[in-house]
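> Listed next: structures, encoded as structure tokens.
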Structure 1
Amino acid sequence: MKTYIELWKAKPSWLSLPQDQRADYLSKMQPSIGFFLEKGSSIISWGKNTDASDQKADYNWFSIWQFPDDGVLAEFEALLQGAGWYDYFDQINVGGEHVGPEEVIAELINL
């Protein structure tokens, strides 16, 4: 299982679009969510990054996904690229194999 975290904020190119064009773009993107859920992916959370976060990242929204394997994750990333998502949003991604704290703590100790 792959955990994948997206952090994004709107670019000026998004902000300059009229609201009807933003709505049209997002309505075309929305069906892809169901496509990935049908492939065994799951949404853990979507949300807005609040000012209350300590050491707040400079991004406004986040999503946390789980993908069943690298192939489905690669399809997801290709969809975003092909749809021009990164033309409208400044985004960073974090991802990796789903493990527990023990594995990560051991890696930190063994650096």
Structure 2
Amino acid sequence: MTYVVAEACVRCKYTDCVEVCPVDDCFHAGPNFLVIDPKTCIDCGLCVPECPAEAIFALDDVPQGQEHFIQLNAELSQLWPPINSAIDPLPDADDWIDVPDKFQYLAR
């Protein structure tokens, strides 16, 4: 089972999860979202409790209505560059952390 970054990450892009990941090139960063490469993820789950936005889920636990993020993580992890250390979140991340229905704001 792999892990999936879901909608809560959009417009936040906290990277606490990246810092604890034991695998290089597992996380990939886009303009305002992170994804996990399902081919690289070793299913350790260390990233889950580190995410301030609570945006990371085990594959079988992706929230209903957000299943499209499974394919999105696989697709975008092949297009976006890997990130192997923490960076600052987006400047207005704290304003967006609890906003629902953010998929429309995902920048590719």
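> Which structure, out of 1, 2, was Cα extents along the principal axes in Å derived from, given a value of 31, 29, 26?
Matching structure: 2.
> Which of 1, 2 yields -4000 for helix-only ellipticity at 222 nm (-39500 (n - 2.57) for each DSSP H run of 4 or more, over all residues; to 500), as computed?
Comparing all candidates, it corresponds to 2.
> Further, regarding this structure: Assign the value 1.6, calculated as distance in nm of label points 7 Å out along Cα→Cβ at positions 6 and 22, to the correct structure from 1, 2. Please list the in-between numbers first.
Working: 1: 1.6; 2: 2.6.
Derived from the structure labelled 1.
> Next up: Just checking, which of 1, 2 has the largest value of distance in nm of label points 7 Å out along Cα→Cβ at positions 14 and 46? Before the final figure, lay out the partial values.
On the way: 1: 1.2; 2: 1.8.
For this comparison of distance in nm of label points 7 Å out along Cα→Cβ at positions 14 and 46, the top structure is 2.
> Once percent of Cα pairs over 14 Å apart, for residues 54-93 alone is calculated for all of 1, 2, which comes out largest?
Values: 1: 59; 2: 62.
The maximum falls on structure 2.
Throughout, read-outs are computed from the coordinates displayed, never taken from laboratory work. This structure is a prediction, so every number in the text was calculated from the model and none was measured. Cβ atoms are built from the backbone, for glycine too; each structure is taken alone.
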